[in-house]
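Next up: some structures, all given as structure tokens.
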Structure 1
Amino acid sequence: MASFLPQLVKVIRERDASAVSLQMYVVTVVGFSLWALYGAFLKSWPLIGSNLVSLCLSALILAAKLRLDGTERKPNDEKR
């Protein structure tokens, strides 16, 4: 679950999501959504909870990717 956290921190800190695969995170978000839905049908709170945590983190990375892809960095911009 926490494996997405370092990636999220890196993307936010560097304001650069060029190394993040859009297709991979779309599939990941869809997958966690379906697993959480399956957990809801089974009324399995551990299944729901773990997938919702992973879904939130991966969705934040996907949102950052979509947001940052539209803003291109100029060569003279400094990394902060």
Structure 2
Amino acid sequence: MRKLKKCLVGLLKAKGFSPTCVVLESGKKHPKVRNTESGDWIPMPKTPSDYRSMDNFKASLSRLVNSGQGVIFARKGCLPFRGWA
């Protein structure tokens, strides 16, 4: 998990994003990268299954950091409900 976190922080810094806007969580099969503001998340691949997997992950990570849109937004069309703050 430490290796994945180091890789994630490196990707975020390379894109010019702050590493504090997302957190790395463990999942059943794959780790999750969760946006702390929107609550939405994306799965993080452990191993590349095809040559496009890292490019797809970078695009999803960029979308998650910029607009907070991840898996829940892709399925439901809206961001997750975070309750009344």
Structures 1, 2, by relative contact order in percent (Cα under 8 Å, 6 or more apart): label with the highest value:
1
For structures 1, 2, calculate Rg/Rh (Cα atoms, Kirkwood Rh) and state which one comes out highest.
1
For helix-only ellipticity at 222 nm (-39500 (n - 2.57) for each DSSP H run of 4 or more, over all residues; to 500), the calculated result is -12500, so let me know which of 1, 2 that is.
2
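Bear in mind these aren't lab numbers, they're just calculated from the coordinates by the rules spelled out. These figures come from a predicted structure and were not determined experimentally.
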